Structure I
Amino acid sequence: MKRVVVGLSGGVDSSVAAYLLQEQGYEVIGLFMKNWHDDSVTISNECPWLEDSNDALLVAEKLGIPFQTVDLSEEYQEKIVDYMFSEYEKGRTPNPDVLCNREIKFDVFMKIALSLGADYVATGHYCRKSEIEVNGETVYQLKSGTDTNKDQSYFLCQLSQEQLSKSLFPIGELTKPEVRKIATQMELITAEKKDSQGLCFIGKVRLPEFLQQKLQPKDGIIIQIDKNDAVYSSELQEGISLEEELKAAAKKIPYTPEMGKVVGKHQGAHYFTTGQRKGLNVGGTTDPLFIIATNVETNTIYTGLTSQHPGLFKKALRIEKEEVHWIREDLVLANGETMEVMARIRYRQPLQKATLHQFENEMYLYFDEPQSAITEGQFAAWYLGDELVGSGVIS
C-alpha cells in the first residue's frame, strides 16, 4: 500500500479527496496546516483556523485515518507574508495563492509528508495530473479540472516536474456538486460547508488593514485621465524590430498629474491595484471610476471612467527571463522562438488566444485581443489545449 498525506483544510474538497484515496486502497494520513496566528487582521468568525482544524479532525475521525496539525506559520510569514509586503511596497500586486502552493503546500508541507514516509501528497484542487513519455523519460502533465467552473490549475502554475511527480489530485475528474454529493452520502461534517474565501489558509483578511501593519498610510491624490487623451493615440515608429514593437505594446504609460484632473484623495497608492473599482470613495462621477495605474514613487493613483477606458487595455505583457517557469521543461522556447497558446492573467479568466515570443532576456505574451487590467506581480499562465505548460510573473 502506498502512503498518501492529504492536506486536510477543513473544507469539503480535501475531505472528499481523502475519502476517495482510501477507497482506492491507499494508506491515508490527514495533516492540517496552521499558517497563521494573528487573528487581529482576519475578519473574525469568517473561517478562523480553529474551526477549520476541528472540522478536519472530525473528518479524519469519521474516515478512521491518523490526523495531526503542523504549524507552518513561521515559514508562511517568511515566504508569503513578507513577500506580499515587499511586492505591495513596490506597487506590484502579488498572488499569495500561487505562491502558497509553490512555497508551502508543495514544498515545506511536502517535505514533512515525505519525512512521514509518504509516497505522495494529495490536495483538494480541481485539476488533473497525467503522464506521458518524452524521449524515454516520464513527463508529468498538469491539466485543468473537469469542472470548468471550478478549475484551479492556474493556482498550481508554478509547480515543477519534481513536485508534480509526488502529487495527487483525487477530485480533478469531479464537479463540485458531485463532490458535495459524496460528502453528503458519507455524512462528512464538511458536506454543506461554504467554500473559504481570502488568503490561502489565513481566512478572510482585511487587506488594507493587513498591509497597514507594515506599510504606513500616506496621503496622495487621485487623478482622472480622459479617454480621449493624446497618450492613447501615439503611433508606432516605422521599421522597428518585433522585440521593440512588443516592448511598446507591453510598456506602462508614463502618466503625470498634469495629464488629468484631481478627483479625490487616498491613503497610499500601495494599497491599490490596476483594474480596482471599489475603495476609491470618489463621488459625483457619471460612471464608476477604475484604477488604470498607480505610482508608488509619487504616491499617485490614476483613474478612468468605465470598464472600457483605453487606459485599462493592453495587447502584450512582459516576463523577465528568470521569471519564466515551464512545467513542461521539454517545451522551453529558445531565443527567437514563438508558440501559439491559450493564456490567462488571473484566476477564472476565460482562456485567451495569445503568442509567446522568447528573446534573449525576456519573454512577451502577445494577445489576439486587448486584455483589461494586466497587473504587475500577478502570474500569466499558458496552456496547450487543457494542459497548463508554463507561467511567469508579469513585470
Structure II
Amino acid sequence: MAEHPAYPVGLRLSGRRVVVLGGGQVAQRRLPALIAAGADIVLVSPEATPSVEAMADAGEITWKKRPYEDGDLADAWYALIATSDVEANTAASAEAERHRVWCVRSDDADAATAWTPATGHSEGVTVAVLTTEAKGRDPRHTAAIRDAVVEGLRDGTLVAPHHRTRNPGVALVGGGPGDPDLITVRGRRLLAEADVVIADRLGPRDLLAELPPHVEVIDAAKIPYGRFMAQEAINNALIEHAKQGKSVVRLKGGDPYVFGRGMEELQALAEAGIPCTVVPGISSSISVPGAAGIPVTHRGVAHEFTVVSGHVAPDDERSLVDWPSLAKLTGTLVVLMGVDKIGKIAETLVAHGKAPDTPVALVQEGTTAAQRRVDATLATVAETVRAEDVKPPAVIVIGEVVTVGPRPAE
C-alpha cells in the first residue's frame, strides 16, 4: 500500500454514522468539521476535554462514556481512532478493516485506511492538501501549503477566475487608510475578482497596479461630470457598468460609511435594482493616529473620542457640528478633512472653553511611506500648518492623548 499514493475524495457524511474513539485534543480538533458536515457522531471515550464535553451537552454528538468495545464500529461509514490506548486502537483498526469502514488513526498513519488532509475554506471552496505517500509525511509542510493557498484566495494574491456566469453587482469596499496591507481580506478578494474598479484618490492606490490587464480602472476624480454633480456622476457610472453585467468594485478610502458617502451610493444602486455588497474598512480616524503613536483613548486620560468632519468651517451655515459642545468634552477630538479649516476650528474651540495649550497632532498621509506627524497646540496650530506646509489628507487629533506615548521615529 505504501507504494501507491492516496486517492483523494470528499466524503458526504450528512446523516451518516461516524464513530470517534477518544475524547482528547485530536477529537477536539476534528469534531467541529464532522459536526459541520452533518454527520451522526458517536463518541466512545471514558473521558473528554471540556470543549468535547460541551459538544455532547449541546446535543451535537452522542457520548458513550466508556472505553472502546468490539462492535462499536458496526454500521459506521467513517471512523476516527484517537485514544491513548495502542491496543484499543489496533483492535478498532482491525474491526474497521473487517467492516470496510474507512478509518483514520492519529497514532499510526501507516496502519490507517484513510488520512485527514489539511483543510481550509474560502468563499464556498474547501482546500484540502494531502501528502501523497505515507513515507516521509510532513504534516507541517502540508499545513503550510494549505495556509498559503487559502491566504492567497482570501487576499486576492492568488486569483482563480470564475468560469461560470457571475451575478453582476457592486461592492462598496472600504480600502482602509492607505497602506495596501490594511484593506480587509474580503475587500482584497473582491478587488481581485472585479471587472471594473471605480477608485477614490484616497484608496490604497498600490493595489490597483496588481489588477489583471483586463480590469477597467476608473479614477472617480476624473469621471466627466457634465451637468451632473460629482456624486451623481459616480452613482451613474456604478449603475451603468453593473447593468452591463459586470462585477464592479467601488474602492473607497477608509470606511464607506465614515464621511464616505457610501449610503448615497447604496441608495442609488437600490433604486436602480442593482445588488450591492458593503465591505467595511478601517477608518483613518483611529488607524492613522495609531500609526503615528497616538491612542485615541487611554486609561486615565480619555474615556471617549469623537470624530467630526472639518470640511466646512464652524461658522459656515452648512455645518452640522456642535462645536461649542465639543469644546466642553474632556476626551479626544479627531477631525477629518479639516486641514484648511483648522485655524477657525481651533479658534472656535478656545472661544468656547478649550484650553489654548491643548495638544494637537496632524498626521499627513497616514500609514503610507509619506507619513509625517506635526505637533502643535490649539493656540499655535494655524501658524504651524502654514509654516510646516501641512497638506491634505491629514488626520487631526486634539487632546491629551497626543502626549501620552513616545513619538515613533520619522
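Structures I, II were shown, and helix-only ellipticity at 222 nm (-39500 (n - 2.57) for each DSSP H run of 4 or more, over all residues; to 500) at -5500 was computed from I.
Among candidates I, II, the computation of volume of the Cα convex hull per residue in Å³, for residues 281-320 alone that gave 90 used structure I.
Using the calculated result 150 for volume of the Cα convex hull per residue in Å³, pick out the matching structure from I, II. So the calculation was done on I. Calculated for structures I, II, mean count of other Cβ atoms within 10 Å over residues 97-104 is largest in I. Looking across I, II, the calculation of relative contact order in percent (Cα under 8 Å, 6 or more apart) that yields 17 traces back to I. Between structures I, II, the calculation of distance in nm of label points 7 Å out along Cα→Cβ at positions 169 and 289 yields its largest number for I. In this comparison of I, II, the computed figure 2.8 for distance in nm of label points 7 Å out along Cα→Cβ at positions 153 and 377 is attributed to I.
Read-outs throughout are calculated quantities, based only on the coordinates presented, and are distinct from any laboratory measurement. Keep in mind that what you see is a predicted model, and the values were worked out from it rather than measured. Cβ atoms are built from the backbone, for glycine too; each structure is taken alone.
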